[in-house]
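Heads up, there are several structures right after this.
Bear in mind these aren't lab numbers, they're just calculated from the coordinates by the rules spelled out. Note that the coordinates shown come from a computational prediction; the quantities given were computed from them, not determined experimentally. Cβ atoms are built from the backbone, for glycine too; each structure is taken alone.
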Structure I
């Protein structure tokens, strides 16, 4: 395996982790929107909590997709063609959410419809991202040409659905934590969000345990030992979620939830390695070395990434610094 190919495998994992950390909380907040908000003021708090940052957060998923195309063309072709319907559902969800957020403040007569679209548009990506990762790790039906030979319903297998629920549950923990962090500290909304965050964290640990059992008993081929790195990342995740339950502040709880994102992505990546997409027939799996573009291409793209990624990070630091702190009534204009 080329060192550059391995570096790009790690870089894509970093980009996915960044997206999980940043867009995870606003997707989770969108799903929890009708459950936590009891009146128009509380709904405005949730919308305003994610309003200034949600579109910037989505840059990371575009960057990850672009990195996959630049570094591992065959894996990009297989995933984006084989998961076409699922990807379209994710895109429709993101479009619905964007329309709902941007139009609601300017069209009060349709506010109830926009609220529904905001919730549905947040739920679809939050669930389907995990389902996609579950299929990539668990194995999909590929032919000898690397083409997906199954149907959309083949993607809805038990392990993939477990991964979908796991990803959804973690985004809900992130969303509840973000609402608790941004709402006025002594408000009923913040209190309900903290209480729900703790309950969701416990539920997620249970889902994680169930998913892990399914992974290592029914998914990983017999004779393949549990990877030490996957176990380490699993422990990182569990430690982060337990710390989340006992965090003395909303900020620390959100930091621990972000660390949990890194743990989950690390478990998936280390279990998948050295593959990019595992096939049900191991002979047809798409590997890092088999899918990597030329070293020249990888080197040029790495140079571009070394310039572009820090710029994106600078943008996020500035944006989050400008909109830091809890929301006050005069801020509820989004």
Structure II
């Protein structure tokens, strides 16, 4: 005879033994709808000015895609920012190589990897998305495409980063420092008043990486993913670890299953811990923006922060919770 109390007791024991996560905050299958509010979220302190630029585009009638591109172009042009665009740290051979990708509300996407001499890789990625049948162009091919489309060729190695490279070269030791060399990305997600979500991600990668190394930032599903029915996610930190778990896609899919944004980001971090033996020596962080405007972030190590903007006078830094 069916005994409900015993059934529930046994179910609880089974769940505990199986190591299943708690039931998500948002019940799976519940429809997530837009609220008509504009929301912008981006990684690290350089996200503050990026958010302002993205907000300005939205207020002037631009699309979410226009906004994310304009937003990340700000740190790409900042020579004092040594992890993105102009002034980015070189690889161990002295080359400044840039990676970027962009994804629009319709699921269209484009990216570039290992791109040299172009200040705004995000805009080249946008061109790949809009004007080619491809998703990702790399190296010399990406540069050829950029120059053919009117982008200006520049020397991206500044006096500051050249000096840093010379100092590093004396010992040539490759030891990325958590939350310094590892905060090598700006990822930005924006939702316009119509509820449409787009995302952009751009970086110069890890300082003193091997020539040709590509991390998660230009990889759709790793450094960035958007599903306009559910939301978007972006990542920062050690790209190799993020690629291995398809981190941003994982976050979005967890939100589809009912997880709140922060819960989804935390679960992605926990997946990295499970898969990466050396997780204590790296950083990985995720941001998420859900269709209903809810946001969240979570990181492996303490020190990850992000910029959240929900109004012209409400653009603030948030310290993400961390697993360790």
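When relative contact order in percent (Cα under 8 Å, 6 or more apart) is calculated, the result is 22; to which of the structures I, II does this value belong?
Answer for the origin of the read-out: II.
Taking distance in nm of label points 7 Å out along Cα→Cβ at positions 288 and 304 as the measure, the highest value among I, II is held by I.
Suppose you compute helix-only ellipticity at 222 nm (-39500 (n - 2.57) for each DSSP H run of 4 or more, over all residues; to 500) for every structure in I, II: which one lands on -10000? List each step's numbers first, then the result.
Details: I: -25500; II: -10000.
Of the structures listed, the value fits II.
So P(r) over Cα pairs in 20 Å bins from 0, in percent, computed for just one structure, reads 35, 54, 10, 1; which one of I, II is that? Of the structures listed, the value fits II.
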